[in-house]
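*Asks:* Next up: the structures, one after another.
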Structure 1
Amino acid sequence: MALQFGDKQTKCGDQNNKELYGKPLFNKALCLPQTIGSTTGGLMLYCACAMGRQPACMLFANHIDSLAAAGAVLADVWVDGITMPVIDCLGDEFLEYVKDDMTINVKEDGTVIVE
């Protein structure tokens, strides 16, 4: 909801996610185990993209749920000039390896490079 009311940094509002709560998400690589299928999750992803405040990419250790995937796909189809690569099934080792302030590049073929 903060996104709709002028939150320019697009901070995480999920109080149950202690690692991300209150941190800016705009233009950041979000590395998560999975999404939980919230009916508003896909809508919020789409809205963030439509407002130009989306994460740089979303990278998942496990499968993305269909609702979050739908939001990312709709944004890709309906919002001109916005890209937000989404890749799932990277494995638990990926999440164990990646840390804050690492550089993450997503290649056109879906290859993820973490430095």
Structure 2
Amino acid sequence: MRKELREAYNAEMTEAKRLYRARDYESCLSHLERAHILGQRNYIPHVVNHYWMLKAGWRKGDWREVRGQIVRIVGSAGSLVGAVPLGNTGRANVSPIKPMPIPDDLARYFR
């Protein structure tokens, strides 16, 4: 992962973890979605991100999210072969194979 991309990913994950500790799980998940967009092409960050989405879903009592994240943790292996849909937020409420628009402030990391 390029340094600039890694720093952006780490910043989103750090904020997500802070919000998780504050029990603000919905805001936590929003930052995890952004981190997912940034890290999904790299296997370890991809799996770590889905693990945190699983944890936040569990704390929210959102069993659809929990089930979806278990499937996505296994499916994260797609990042090993470049089979990830760019821009996908990684949540259980979207298809794991659906490409999605990248937010404008994150798009610069993909140029």
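*Asks:* As an exercise: Rg/Rh (Cα atoms, Kirkwood Rh), for residues 36-83 alone, calculated from one structure in 1, 2, equals 0.94. Which structure is it? Don't jump to the answer; show the numbers that get you there.
*Replies:* Numbers: 1: 0.94; 2: 1.00.
Structure of origin is 1.
*Asks:* Could you tell me which structure in 1, 2 was used to calculate helix-only ellipticity at 222 nm (-39500 (n - 2.57) for each DSSP H run of 4 or more, over all residues; to 500) as -20000? All intermediate terms of the calculation are to be shown ahead of the outcome.
*Replies:* On the way: 1: -7500; 2: -20000.
So the calculation was done on 2.
*Asks:* Starting from the value 36, 31, 25: which structure in 1, 2 was Cα extents along the principal axes in Å calculated from? Don't jump to the answer; show the numbers that get you there.
*Replies:* On the way: 1: 36, 31, 25; 2: 37, 25, 23.
Answer by label: 1.
Each reported figure results from applying straightforward, stated rules to the coordinates on display, with no laboratory input. Bear in mind the structure is a predicted one, so any value in this text is a computation, not a measurement.
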